[in-house]
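Heads up, there are several structures right after this.
Laboratory data are not the source of any read-out in this text; all were calculated from the coordinates shown. Note that the coordinates shown come from a computational prediction; the quantities given were computed from them, not determined experimentally. Cβ atoms are built from the backbone, for glycine too; each structure is taken alone.
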Structure 1
């Protein structure tokens, strides 16, 4: 493969992967990190979810956000998660039964660019870490706005992959690996584009909440993320296998001696229809 061609994003084709169950574990590992949990808590508090509301989670993955929303809206509300991946939807249903107290959210297979619902139906339409994987961002935002009720909210929680940092002695190689991975996504700059997409979709009073994830322990999701960047660079010819191995070996050394640090900037957005 040449460096000028974008590879297919595995998160956009989960059901086609050799081991899609691994992606389920990665999403749940990320959700379990204390900083991730704190970001979700702050985001929910900022957006404001009330008992009895209806919530649609677009690109729901394994249902982490939907499970939390169901607890907030209670028995008088309704939460539905949709995702194009059958594997993730099946996992979301199972995990809702295993990990969440009633009322449980519902899940179904659906594409964000063609939501199978009438207009003006939901009090809150949410997409979490979805837009970085989308080619048709404006179409999905337009659908989210369409199905939100008048006076309802559209909310997005997303990342900006060029703000991913890691402490490493080889600055040039680190920049090469991190930026290449950012550019290999459908939109590694999604975090800085969402506000404009919301305004273009006709949403009013769009606000932004900056948030950050930090990991000083080299936990499972951080390890997955950085190993993925190294493998992607080798695949694209941007680094040799020896360079990638040495880069990863230093991260392991830093984990053992207490000098590892990695982090990523996230942004919350909410607008009113």
Structure 2
């Protein structure tokens, strides 16, 4: 068993502790509500067959590279891909699926029940600018619409106009683990596919949008391991204002997300996409 497979088995085994009783932090299956949100996996040949292993990250389709067809941009977190060169994993070993329902084998971490995969041709990172990354894909599903990037300073404008309050919610969409906090210590379970939840606004810094993942606040929820790189959407819209970066260790309270409306994000993603 390779080091990659061993790591995958350990991670998946640690998550397969409980049956799915909710979704990414007290949510619901997303179905086809957000078809431009995808799962990032690593491909490895096992017994002559290419198997996609769960890479524990999510992301969204940003559009054609440079605004021109031919190479497609998958927007994700920098920490999802910045370790790949040191691990000797080439870009073309990365695969993305936008299927709403996937099956993850509890023993191997292999992702199955997928109709279509889209192979990567390259990755992009710039640690100096923040936790931003892209995976360049050879294709995406026909007719797939990209997420909308925010205008510069959008979250600051919303704050100035009184649009960010404790009761304001943002939409979470991703393929991360399902946390539960009843009947004993916190548990994590594998997701049944792409999931949806909402989180309340908690605060804004120059770099991060902070959200509250407490599921006891008006049936809101959050995100967990595997949702890194997933978009934070203005509620009920296709506008992504941040990408999931991190949170507390049991996915219960705090969540911080790298803003997409600041100069660092625009400098990075502007290399790949035409931004508003």
Structure 3
């Protein structure tokens, strides 16, 4: 996959983490005894294993008198087992699996690696999801039935003072207010002419501190989540590519020219 030429680009973006994921109908017959078989699919590249609590199902819903983003509900039995995290030796890349969810994360920390770009991350995601899909077919006679997909970009922007938010974000004009903390979040509904609303783009800006409390920063998270045009892998990959396009475009739109100079925007 080639990077689209219309997207803004930066030589030194504040990107800290990228997450790609799909949610699917739970695999009938899966239980924790199969966890080792799942790990064997990925252990050559992701040899470190951790167990974490299962993530709740999330669906973007639209319409009605009070539509709720990311409404959480469970139909039937919850996914079996725990959420498994398979981590690469340098710990910057990880896969996450549970019986109704598959995600891949690239993290700048704890051991900084060169950012592989979206094209590298999405290629790894598709390869490993294909391997998982083949395993489902052979072991459970189950064909992947994707009902949601998501893309998240998390940025960490170091600042001297939280009052300087207007130097980084076009959305904020704090004036002379001595800002102790900042928190703002809003959603945009994404629609097309044939399908109507099918996704949301969530914007979240939070003031944060480093572990030692000495460095202030803004965490800017942009998440694109919703239902692909169909329930197969090809549609999910198209959805992820669209999500990346929306997120990178919006990041450029809501951040300032001064910030772009700092991050080395390429015209």
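List of remarks:
- At a computed 16.2 (mean count of other Cβ atoms within 10 Å over residues 84-91), which of 1, 2, 3: 3
- Structures 1, 2, 3, by distance in nm of label points 7 Å out along Cα→Cβ at positions 92 and 124: label with the highest value: 2
- Read-out FRET efficiency 1/(1 + (r/R0)^6) of positions 52 and 228 (r between Cβ atoms, R0 = 25 Å, to 0.05), computed value 0.05, structure in 1, 2, 3: 1
- Which entry (1, 2, 3) yields the derived value 17, 30, 24, 20, 8, 0 for P(r) over Cα pairs in 10 Å bins from 0, in percent, for residues 188-251 alone: 1
- Structure (1, 2, 3) behind the derived value 36, 18, 8 of semi-axes √(5λ) of the Cα gyration tensor in Å, for residues 140-211 alone: 3
- Value -14000, calculated as helix-only ellipticity at 222 nm (-39500 (n - 2.57) for each DSSP H run of 4 or more, over all residues; to 500), assigned to which of 1, 2, 3: 1
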